[in-house]
Structure 1
Amino acid sequence: MFNLVLVVIQLVVTLVVGIYFYRQLKQQKKNTPAVRREGAKEMEKLNRMRGIHLSEPLAERVRPENFKDIIGQEDGIKSLKAILCGANPQHVLIYGPPGIGKTCAARLVLEAAKKSKGTPFLKDAPFIEMDATCVRFDERAIADPLIGSVHDPIYQGAGPLGVQGIPQPKPGAVSKAHGGVLFLDEIGELHPIQMNKLLKVLEDRKVMFESAYYVPDDNAVPKYIHEVFKKGMPADFRLVGATTRSPNEISPALRSRCMEIFFRALTPEEIATIALGAAQRAGYDMAQEEAETIGRYAACGRDAVNIVQMCAGLAQLEERREITAADVSWVVQSGHYAARPSQQADLTARVGAIHGLAVFGSHQGALLDIEAVSTPGTGEVIVTGIVEEEELGQEGHRMRRKSTARGSAENVKTLLAELGFPLGERNLHINFPGGAPVDGPSAGVAMAVVAVSALTGQKIDGCCAVTGEISVQGQVKAVGGVPEKLEAARLAGIRRVFIPAENDMETLHTMGMEVRCVTELRQVLEEMLLPVTVEDAAAEDCIPAST
């Protein structure tokens with residue numbers, strides 16, 4: 001009797017389950033035509049969208065296709081090739097302003113690396129490009145397009161494996177770049193959590209995944225998923241990170257794992273060349289004068305292309321094939337582009353005026369005019385201009401540090417007395433005109449020379465420029481950014497530059513001007529200060545030069 005009851009119960013359960021699945025199957029068959037019709041409709045819509053093409057943007061048409069198309073970055077490209085081409089490619093960070101060709105250079109160098117002797121890159125090595133400002137991730141590790149994630153069965157869309165309770169590892173960009181290059185633009189903007197994960201991947205060259213749903217002994221789990229959870233997802237690539245930030249703003253842990261190279265800002269002449277090429281590819285004629293105007297206003301190659309694009313639009317409205325000066329002027333004015341200050345040096349000898357050298361922004365050299373005036377007073381040294389100060393410490397305990405430029409001025413005051421130029425009843429006013437922020441000790445020697453000039457009435461050779469830190473004992477100390485400073489001096493027309501002897505390198509003497517390496521301030525004073533004439537002595541109220 002009991003067995004009969006069990007059989008009846010089993011029959012009833014089987015009948016109920018059968019009816020349920022029959023209805024589900026029937027409903028699915030009923031819905032299938034509707035799903036197919038909807039799918040066909042959407043596919044037709046997608047094909048229509050794919051059949052519509054706008055004209056290719058000018059920025060894409062002028063994108064460099066070979067190394068000669070990348071203007072002004074010969075040294076940076078050479079460094080990048082040295083790092084990536086060969087048998088032992090390294091991770092690399094590229095510093096430089098936007099719109100100068102960092103991404104295109106990295107892509108082209110990988111293609112060159114594939115053809116280099118002994119390279120580990122295969123011919124199909126991938127180039128995966130990501131923007132660090134757009135990398136979004138879930139702190140619960142649900143989604144991570146950079147490192148990768150695990151799609152657990154509880155999440156919607158887990159698929160057939162998810163129905164069986166099997167977690168599925170999803171590769172991120174680091175694994176997609178396996179065997180190739182991962183180009184991470186604006187790497188300085190990467191979230192700290194992502195940065196730490198990336199550092200771990202760079203160290204291990206693989207990505208390890210975890211999931212509470214993974215059962216190592218489950219035979220239903222596919223073999224490849226077992227391999228991923230036990231040994232990790234391969235991620236052996238070379239990182240090329242690009243940033244517009246300065247090195248001190250980048251994670252020291254990342255910098256220690258990477259080689260570092262610098263792409264420089266483009267000169268107005270180089271930007272003019274880009275503008276001419278863009279106009280030519282757009283099918284418009286443009287005179288050299290208009291291209292030079294664009295070079296004075298555009299900050300980078302991307303700006304130049306945008307200006308040319310808008311000028312071409314104006315010409316097209318009037319059915320012209322030539323970009324005129326009026327077109328360029330209107331675009332510059334309407335776009336509120338600021339003109340670059342002229343860096344051409346005044347080579348005349350003047351009293352109390354000297355050419356210093358500085359580095360600003362993305363390692364851009366600049367000529368820095370410094371002026372000084374001596375007036376009756378109480379022996380005070382005044383420094384004006386935008387002379388920065390720095391705050392140190394954390395919230396709740398801030399300490400303000402005096403600018404090293406102001407510190408240099410105090411060194412100069414002490415040094416003047418030692419050299420025989422005591423201020424006495426004179427005030428010395430040193431000014432940094434032009435509105436550029438000034439900090440760092442590299443203006444020390446220039447400040448000392450211009451101070452002596454103002455006190456003695458001796459003119460300073462306008463064909464010279466100087467950089468270097470000054471000590472209270474008159475020694476010239478090493479400073480940073482000397483190659484960039486020398487390049488700025490060369491472009492400004494300077495003929496002779498004084499630099500600290502500690503910064504001397506052979507390559508600095510091949511830049512087309514005389515480079516003098518000095519160790520003491522007296523050497524600079526002897527060569528930069530011109531003798532006082534009778535007319536100068538009568539015109540200037542000054543103290544005699546020390547013997």
Structure 2
Amino acid sequence: MTEQPKRPTFAAEGITAPLRHNVFRRIWLASLLSNLGLMIQGVGAAWAMTQMTSSADKVALVQTALMLPIMLISMPAGAIADMYDRRKVALVSLSIALCGATALAVLAWLKLVTPEILLAFCFVVGSGNALFGPAWQSSVSEQVPADTLPAAVALNGISYNIARSVGPAIGGVIVAAAGAVAAFAANAILYLPLLTVLFLWRRVNEPSRLPRERLNRAMVSGVRYITNSPSIKIVLTRTLVTGIIGGAVISLMPLVARDLLHGGARTYGIMLGAFGMGAVIGAVSITALRKRMSGEAAVRACTIAMAFAMAAVALSQQAILTAVALVLAGAVWMAAIALFNIGVQLSAPRWVAGRSLAAFHASISGGIAIGSWGWGHLTDAVGVDIALLVAAAVMLVSPLLGIWLSMPPVGARHEDAELLADPEVRLSLTGRSGPLVVEIEYRVAQENARAFHNVMQDIQLSRQRNGAYGWSIARDIADPELWTERYHCPTWLDYLRQRNRATQAERTLYQRAIEFHLGPEPVRIRRMLERPFGSVRWKDDTPDRATDEVLPVVASAAGSST
């Protein structure tokens with residue numbers, strides 16, 4: 001197994017260190033206002049739905065409509081964030097959300113909103129936010145130094161939850177005073193500061209010397225990376241489960257205010273504010289929590305505390321007791337989600353950061369969307385209090401997942417390795433030439449066979465998540481010291497991407513395998529163009545298509561590698 005990196009710590013300045021950087025500070029403050037508007041709209045939409053229908057499942061579907069787009073389009077959104085200028089992607093996505101919020105405000109002013117129209121425009125706003133999320137989150141590393149990245153991630157969570165702590169209360173006052181139309185209009189207006197600061201951000205774009213992937217191939221690359229990253233798969237699974245169960249308290253909050261506390265829009269806003277206040281406390285406490293507990297222990301503590309808080313909300317008939325329970329629920333909810341978020345963000349290299357974060361957002365938002373739908377139907381059948389008690393019981397036993405899916409240790413962010421020179425070729429190739437077959441021969445002492453084979457299992461995952469397929473390792477039966485690693489890449493261009501996607505840690509892993517090699521001769525590498533029957537041209541030096549260019553060899557000090 002590879003050596004685990006040291007656990008990162010926040011910079012000496014503490015969690016506020018990222019705010020010293022002008023770009024991050026301006027975007028953070030503007031995003032705070034945007035999140036505030038989103039919370040105000042959420043109050044208006046949920047309360048408008050309670051006024052139009054008494055059906056608990058339709059009330060819960062408001063949360064589903066806002067969160068479901070994140071699950072549905074997160075992977076395309078993440079691929080787009082990795083392929084294009086993240087600033088421009090953020091501007092387009094915010095414009096979509098602004099159009100949806102504006103249209104909803106106009107229709108509400110004209111009194112044309114029905115439950116179906118309300119859900120449809122909540123879906124549009126949610127779609128804009130779904131496209132915005134990966135571009136925004138993955139651009140944080142471009143706004144702050146690496147040593148303050150965990151603090152920046154936590155601050156983004158704090159921004160959302162500061163808005164959650166005060167936004168619902170403000171939303172409750174706005175809805176009580178001027179109706180849902182004012183809440184929808186406020187959301188539209190509060191998108192404008194973030195659009196402005198992103199428009200003024202002079203982001204330094206570092207173009208790749210290789211052409212960008214097509215969208216479908218970029219999505220496949222993202223899925224392949226995640227499926228071959230055991231640590232990310234575990235974190236995403238735990239995130240999904242936590243979102244499904246925790247979605248009960250989030251989606252049923254309007255019914256808690258109306259049916260259990262017998263309050264109105266203001267009570268609902270205050271309860272959401274209590275949850276958000278707790279979330280701010282949880283985000284601020286992340287540093288201390290990570291120092292004192294392992295990831296698995298921290299997640300278990302958070303989910304157990306969340307279970308007791310949910311049970312208290314179900315059993316309480318007093319607003320003050322419910323608010324206290326929601327402060328606790330918000331704190332441990334935010335702490336758990338922040339732990340998952342940091343784990344994913346520090347585990348993914350830059351080239352796939354947007355897609356990895358998109359998968360994280362799909363997991364948490366999809367979990368909440370699925371959970372909201374399910375808990376809404378259960379509430380229709382058994383009531384709010386029983387549904388919350390059932391959710392609390394399920395949350396209480398959820399840490400048992402750690403027996404099979406223990407949270408991985410989180411190290412420092414993967415550093416991008418230096419670009420390698422393209423290998424020397426004597427056959428005319430275009431970017432579409434392929435498939436390419438790579439064979440690497442190692443000569444390993446027989447007493448080191450087991451250790452070498454173990455290292456190669458880690459190399460298999462590395463090759464596959466970076467773009468290779470059909471990987472195998474074989475041992476010569478006539479010469480037991482001779483081992484052959486073999487894998488495919490779809491095209492020559494895919495191979496060039498694959499060999500340069502390796503992080504510094506992965507390059508170190510490859511070097512460990514090479515250190516097993518015996519003899520004065522270096523490891524032998526063969527790169528072959530696979531030719532099915534009938535595919536060889538009469539003039540083999542002619543490009544596949546007249547419009548394709550032969551890719552040149554680019555010199556680099558990095559040397560040659562597989």
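Every number in this text was worked out from the coordinates using simple rules, so none of it is lab data. Keep in mind the model is a prediction, meaning the values are calculated, not measured. Cβ atoms are built from the backbone, for glycine too; each structure is taken alone.
1, 2: which one has distance in nm of label points 7 Å out along Cα→Cβ at positions 46 and 502, as calculated, at 6.5?
Numbers: 1: 6.5; 2: 5.0.
Corresponding structure: 1.
Between structures 1, 2, where is FRET efficiency 1/(1 + (r/R0)^6) of positions 182 and 334 (r between Cβ atoms, R0 = 41 Å, to 0.05) highest? List each step's numbers first, then the result.
Details: 1: 0.55; 2: 0.90.
When FRET efficiency 1/(1 + (r/R0)^6) of positions 182 and 334 (r between Cβ atoms, R0 = 41 Å, to 0.05) is computed for each of 1, 2, structure 2 gives the biggest number.
Just checking, which of 1, 2 has the largest value of relative contact order in percent (Cα under 8 Å, 6 or more apart)?
Structure 2 comes out on top.
Ranked by distance in nm of label points 7 Å out along Cα→Cβ at positions 134 and 430, which of 1, 2 sits at the highest value? Please report the intermediate quantities before stating the final value.
On the way: 1: 4.9; 2: 2.8.
Looking at the calculated values, the largest one is 1.
A value of 48, 26, 21 was computed for semi-axes √(5λ) of the Cα gyration tensor in Å; which of 1, 2 is the source structure? Provide the component values of the computation, followed by the final result.
On the way: 1: 65, 31, 21; 2: 48, 26, 21.
Computing semi-axes √(5λ) of the Cα gyration tensor in Å on every structure in 1, 2 gives 48, 26, 21 only for 2.
Hey, helix-only ellipticity at 222 nm (-39500 (n - 2.57) for each DSSP H run of 4 or more, over all residues; to 500) derived from one of 1, 2 reads -12500; which structure? Please list the in-between numbers first.
Details: 1: -12500; 2: -22000.
That value comes from structure 1.
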